[in-house]
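Please go over the structures that come below.
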Structure P
Amino acid sequence: MAGSARHLVVGRFRKPHGLKGECTIYPLTDTPESVFAPGRALLVLDLAGEVTGGPLEIERSRGYHREWLLKFRGVDHRDGLDGFRGGFFGMPEEQATPLEEGEVYLHELAGFAVRLQDGSAVGLVTDVYELPAGVTIEVQGPKREFLLPYRKEFVLEVDREARRLVIAPPEGLMDG
């Protein structure tokens, strides 16, 4: 749909917690303390990223192990959470904390041009993997693809506007 707002997925609904309308959310953000702050409104999204509910105003929140406990204003019983099962929570992209210089959203990396420090083209980012050891990007070159850990010693520069990464790959990675 033309002109529709873009949403960032910030959490996954886990389950109701207790009987009084609290729920556990698995955070999908680096800043859950600000994203899940009381007063913030979240939207309910389905697997396709379509808005299916909300906005829901956060009444209170707190970290809970690796998850967050949220209580939404007006949802006072666990039955009010039934519609969220299998869903995600999102917020309009313009409400997110602005990215700092050299930062990029992971979903934006696909299609970024990859170059070496001398300016020579290496390929394009074709996928992003969130692995236990950290984020890894797949780079498709003219003859082969390779995986590169997305760490500051290998990704030296991120130009979000130009959609370009400058890398210093580990020795031997691009051989062959």
Structure Q
Amino acid sequence: MILLESERLIIRNFQVSDWKILHEIIIKYQESEFAPYDQQWPTSQEEIKRVTEWFANGDSYLAVCIKESKTLIGFVGLNPEKEGNGIYNIGYVFDLDYHRQGYATEACRTVLHNAFDQLNINKIITGTASINLPSIKLLEGLGFQKIGEEKVSFSKDESGKPIEFIGYQFVLTTDKWKNN
């Protein structure tokens, strides 16, 4: 069971009952300008119920809630890249209504603090589309360094043609975090 707190947020394990709000967040996200440049999420109620149940059965995906209202506004995922190598992958999705308010930075910083200082993780990696400037700014602000780029595709356009884009890879090591 994970329960983290920051100035404005509570970051906790998902509960099965979170599915309705998660469904709304995912629907909005899938309609956003950056959705074609990310893994595609299921959008049916039944699929989101299953995703929420899976999230609730582990510690890898954490619900981010506003402390004052307890409103679920997104999530942060922290998953092992390979078992036992100390390398994890971080990802996040936040309700579009809560963008540009510092919540994603605050949540990710809290999760990173726990990862490096409590869980003794060695390295965290992630990626984002080169055109996703808000995500790049967030990652760089947290201390991540760009280490590479590659052409990738996660979805197709209306005619069935893959939507290709340049994806950036980022890394944050324990040493960089502690000196940040």
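Values quoted throughout were computed directly from the atomic coordinates according to the rules given, and no laboratory measurement underlies them. Source: prediction; values computed, not measured. Cβ atoms are built from the backbone, for glycine too; each structure is taken alone.
For distance in nm of label points 7 Å out along Cα→Cβ at positions 14 and 126, the highest value in the series P, Q is held by structure P. Each of P, Q could give helix-only ellipticity at 222 nm (-39500 (n - 2.57) for each DSSP H run of 4 or more, over all residues; to 500), but the derived value -9000 comes from Q.
With Rg/Rh (Cα atoms, Kirkwood Rh) computed per structure, which member of P, Q shows the largest figure? If you can, show how the numbers build up before the last one.
Numbers: P: 1.07; Q: 0.95.
The maximum falls on structure P.
Here distance in nm of label points 7 Å out along Cα→Cβ at positions 118 and 158 was derived from just one of the structures P, Q, and that gives 2.7; the source is P.
Computing FRET efficiency 1/(1 + (r/R0)^6) of positions 78 and 110 (r between Cβ atoms, R0 = 35 Å, to 0.05) for each of P, Q, which one ends up highest?
Values: P: 0.35; Q: 1.00.
Biggest value here belongs to Q.
Looking at structures P, Q, which one was distance in nm of label points 7 Å out along Cα→Cβ at positions 86 and 142 calculated from, given that it came out as 2.0?
Values: P: 4.7; Q: 2.0.
The value was obtained from structure Q.
Sorting P, Q by distance in nm of label points 7 Å out along Cα→Cβ at positions 94 and 166 from high to low puts P first, with the largest value.
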